[in-house]
Structure 1
Amino acid sequence: MPSTDAFNHISVVLVETVQPGNIGSAARAMSNMGLSRLKLVNPRGVLSSECLKMAGKAAEIVTGAAVFNSVEEALRDENVVIATTSSRERAARQRLYSPREIAPVVRQYATSQRVALVFGSEKRGLRDEHLALCQYLVTIPAYSGHPVLNLAQAVMVLAYEIYNCQEFDLNPEAVLATQQSREEMFQQLERTLLRIGFLSSSNPGHIMNSIRRFLGKAELTPRDIQIVRGILSQMEWFALEGHKLDAEKVRKP
């Protein structure tokens, strides 16, 4: 039986869900597998009769869900962010985990840290800018002739694997930084790299997305973030004031 405390650290985040019934069905799937923390980003008809009907006895999960205007806002207090995608094309850029492979990762972190499982809308899934906020990508293997699952089915498959996972490390080595602190670091990094001319002002996202991917693999702690931001602050200062130091050296006899 999974730890209730650990499962309280896991959030399901549904982004721009179109069909209210899918929210209710996803909540029911969560309840079946011991999950209760639901976050909704720009949902439609969240408390509609259809939504509550499909939720059944899990209606409390729907009525207690937190609603946000943006993915960034929904993830700001999470330590580990895991996104789902049906696109195999992303495998060339970032490793894709199956639900069974990601389950021990979730269970390990959830013993002491907040973990978000992010699902996109029924029509288009998660956009690239949403995926860039996540450290892990998960795809559910399915028949190639019809590979895209219903939203609630995807929630159930992932939740089932997490619920039944038995082998995982109980104690992560350190508390990780929150998504908000990571995002603030990335914003400062982009600003600094633009200032020193490393990024193109016409398309900074092209390189920044790659930087986000490889730094996202690192288990950054609050101390790590502090050090990186200190380095960036010094780089920013030198880009603005460093020429004065060179001028002073030239003036010295």
Structure 2
Amino acid sequence: MPGGNDAAPPVATAPAPSPTPSPAARPSRTALKTDNYSFEYSYPAEAAAIPPLARWLAGRRAALQAELDKDTAAFRKEAEVGGFDFRPYDSTTSWQVVTDTPRLLSLSAEIYVYSGGAHGSPGFDALVWDKAAGRRLAPTELFVSSEAIQRAVGTAFCAEIDRLRQQRRGVPVVRSNDAFNNCPDVAEATLILGSTNRQKIDRIGLLVGPYVAGPYAEGTFEVTLPVTKALIGAAKPYYRDEFAVR
């Protein structure tokens, strides 16, 4: 056709399939104990199979250990000068696969830190690797804003937090200005993305650390919610197809 373009239109390519760990892509685990601290850091084979993600995780591991070296050396010197007992520190970070869809690898980490006080502190972290874009994201970055997530799941999140608090306390929760009886914002939790079919994100987790929804003795709270149309609407347009209502 005169003036036309006989070339076939570009064909949209699907995201690269989930990497199958090769024999070289093994889970990574570092564990060591010194006079000053115990240190553990691990991540799964699925993450090790993605070189830039593995480099980032290894960099985090090195930074945490360097900080531990520095802090414990300073604390030991402080103990010697002050004449009190030195208590070895503890740092544990364990990354695990939450789900692995055709486009997104979702990881969460359980963290435990002890730095010489009355007790240690558990915590959480999370990330998503976008295979199509080749980049690491915080799970919240798949959404328009934290406020949009709050509007979409805030009510369900609060109801589940209250159910868990009542279960642990043995009495109904009466909302008040006391932080332990009020409902925390969703942004105070660690968001993780999950799937029941490894194809689409159809559920989310909200992991809440100590002192956010209750006293230390009540521990952490883990809330799982199904993906809804409202939550999909809160996602950035180019990620909405990665979600499905459950």
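What follows draws every value from the coordinates through simple rules; no lab data is involved. This structure is a prediction, so every number in the text was calculated from the model and none was measured. Cβ atoms are built from the backbone, for glycine too; each structure is taken alone.
Just a few scattered comments:
- Here log10 I(q)/I(0) by the Debye sum over Cα atoms at q = 0.12 Å⁻¹, for residues 112-175 alone was derived from just one of the structures 1, 2, and that gives -0.60; the source is 2.
- Structure responsible for 2.2, with distance in nm of label points 7 Å out along Cα→Cβ at positions 40 and 136 calculated and labels 1, 2 on offer: 2
- Comparison of 1, 2 by FRET efficiency 1/(1 + (r/R0)^6) of positions 48 and 120 (r between Cβ atoms, R0 = 30 Å, to 0.05) - largest value held by: 1
- Structure (1, 2) behind the derived value 3.4 of distance in nm of label points 7 Å out along Cα→Cβ at positions 24 and 80: 1
- Read-out helix-only ellipticity at 222 nm (-39500 (n - 2.57) for each DSSP H run of 4 or more, over all residues; to 500), computed value -9000, structure in 1, 2: 2
- When Kirkwood radius over Cα pairs in Å is calculated for each of structures 1, 2, structure 2 gives the greatest result.
- Which of 1, 2 leads on relative contact order in percent (Cα under 8 Å, 6 or more apart), largest value: 1
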